[in-house]
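None of the figures in this text is laboratory data; all of them are computed from the coordinates on show. These figures come from a predicted structure and were not determined experimentally. Cβ atoms are built from the backbone, for glycine too; each structure is taken alone.
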Structure P
Amino acid sequence: MNGHLLAEALKLSPGDRLRMIEALWETLSDEDIPVTPEERALLDARLADLEANPGDQSPWSEVRARLEQRPR
């Protein structure tokens, strides 16, 4: 990584840094993000579980609500 670019990016506001991260992320294709065999196996297992047990899943809104109710 170019140290000068990083130093300049760190001068940006948090919001601008987040927008930069988003813009950079959107330039990547699926092929640019390697998935290890272990990660692939985990994803395949989770997909198989979803397909075998569709009623056991929770929408993100419910999961988030449960997490927000937990003590910190």
Structure Q
Amino acid sequence: MSSSKVLKLMKDKEIEYVDLRFTDPRGKLQHLTMDATIVDESMLNEGVFFDGSSIAGWKAIHESDMILKPDL
């Protein structure tokens, strides 16, 4: 599905929050929830930055910048 179709569907269904889910290196489910108003084509196509240092088994704080990119 294209990012423009996702955005249209979100608008049509009046989606308020988007939950991006992923598994950490140990297989535990993690997620990042955001307000739907900040979701745009750029975020869907290029991903969103987050701090991976709080995820067990990932990088230390000084090297923990991560990108979470939705699989559309």
Structure R
Amino acid sequence: IVTHILLPTDFSPSSTPAFRYAVEWAKVFEAQLTILHVHSLQPGLDIDAGVAQQFLDEQRKVAREELDTLV
């Protein structure tokens, strides 16, 4: 029995069918659906912590907006 579905996504247009598929399977199995989106800074990027935090805050905002359009 499926009780939990994890959907990793980059919010690209090609990920939309996977989102719809995961939602349908979550309904079928009455399973919890967790959507995972990960941010990372480019390795070797030499920026200070404040700039990195601003970047991550902006990326978090964009991801939230993308999630809101899916839900």
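Points worth noting:
- Origin of the value -19500, where helix-only ellipticity at 222 nm (-39500 (n - 2.57) for each DSSP H run of 4 or more, over all residues; to 500) was derived from one of P, Q, R: P
- Structure responsible for 13.6, 41, with Rg and Dmax of the Cα atoms in Å calculated and labels P, Q, R on offer: Q
- If distance in nm of label points 7 Å out along Cα→Cβ at positions 36 and 60 is computed and equals 1.9, the structure in P, Q, R: R
- Taking distance in nm of label points 7 Å out along Cα→Cβ at positions 12 and 28 as the measure, the highest value among P, Q, R is held by Q.
- If you line up P, Q, R by FRET efficiency 1/(1 + (r/R0)^6) of positions 20 and 52 (r between Cβ atoms, R0 = 35 Å, to 0.05), the top spot, with the largest value, goes to Q.
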